[in-house]
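Please treat every number below as a calculation from the coordinates, not as lab data. The structure displayed is predicted, hence computed values, not measured ones. Cβ atoms are built from the backbone, for glycine too; each structure is taken alone.
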Structure P
Amino acid sequence: MTEQTSYPVTRSEQEWREQLSSEEFHVLREAGTERPFTGEYTDTETEGVYSCRACGAELFRSTTKFHSHCGWPSFYAPSEDDNVELIQDRSMGMVRTEVRCASCGSHLGHVFEGEGYATPTDQRYCINSVSLRLEPQA
């Protein structure tokens, strides 16, 4: 787990601020967190592809989404391993694994392991709804 020094999609801070709402900017670019149980995708069961709200890169598919009842959308795997970047996060007095978009470096949420969910990977990608955009399948 190492932080990339550059990403394929780059913008200045001002460009990100112009493109994103204040909440989107706070979560995606400042590693904030939306309040639990408030995100538009927390309980959705719509089939489709979840992309990065900042750059549009594919991140997750609805086939890996599950109800963890944690307050944020949960997935057991990204659509492709190299679509996300995993970084050790030692903030808030704990050690966690931050999940970022590998295309633009935007903060998505965190991934947790060994929580006992009946998923193929035993992982829970706990992702902020505001970091995602769902493209429903036709």
Structure Q
Amino acid sequence: MEQRVSLITLGVVDMDASAAFYDAMGWKRVETDDGVVAYDLLGQTLGLYPLEMLAKDMGLDVAELGAGRATLGYNCREKADVAIVLAAAERAGARILKPAADVFWGGHHGYFADPDGHIWEVAHNPFSPLRESDGAFRWNGGYA
């Protein structure tokens, strides 16, 4: 696993209020059609996603998400790499929350919790290829 974070997803109760906060901070939104409010950062993206939908996607109750209600996203270059990274995480002591599977939006992903319970999403997003040189991520691609 390369040492980087591709996507930080925050499960939020009020999408409009949360987005208004980041907008007020001067952050610029990336256009999306999938219910995510996204802000490209330097080499990664911060995404806001409805808390109930985030919990449902993981197959968990909202109460199980903990106080932080966030996931750390690691994007892979290839679909097959998702299962490889999940297996490596499990060998290192992680608990697999959701094995690698195809996703409704056209990608492939799974989830694990590290030994302290921090949740990671491992994904391959064919619509957002990683930059070849360093694996940098942009929400709607932009790296060829």
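Before moving on, here are some points about what is shown:
- For log10 I(q)/I(0) by the Debye sum over Cα atoms at q = 0.14, 0.16, 0.17, 0.20 Å⁻¹, for residues 40-103 alone computed as -0.45, -0.59, -0.66, -0.88, the structure of P, Q it came from: P
- Ranking P, Q by distance in nm of label points 7 Å out along Cα→Cβ at positions 24 and 72, the structure that comes out highest: Q
- Comparison of P, Q - label where relative contact order in percent (Cα under 8 Å, 6 or more apart) is highest: P
- At a computed -3000 (helix-only ellipticity at 222 nm (-39500 (n - 2.57) for each DSSP H run of 4 or more, over all residues; to 500)), which of P, Q: P
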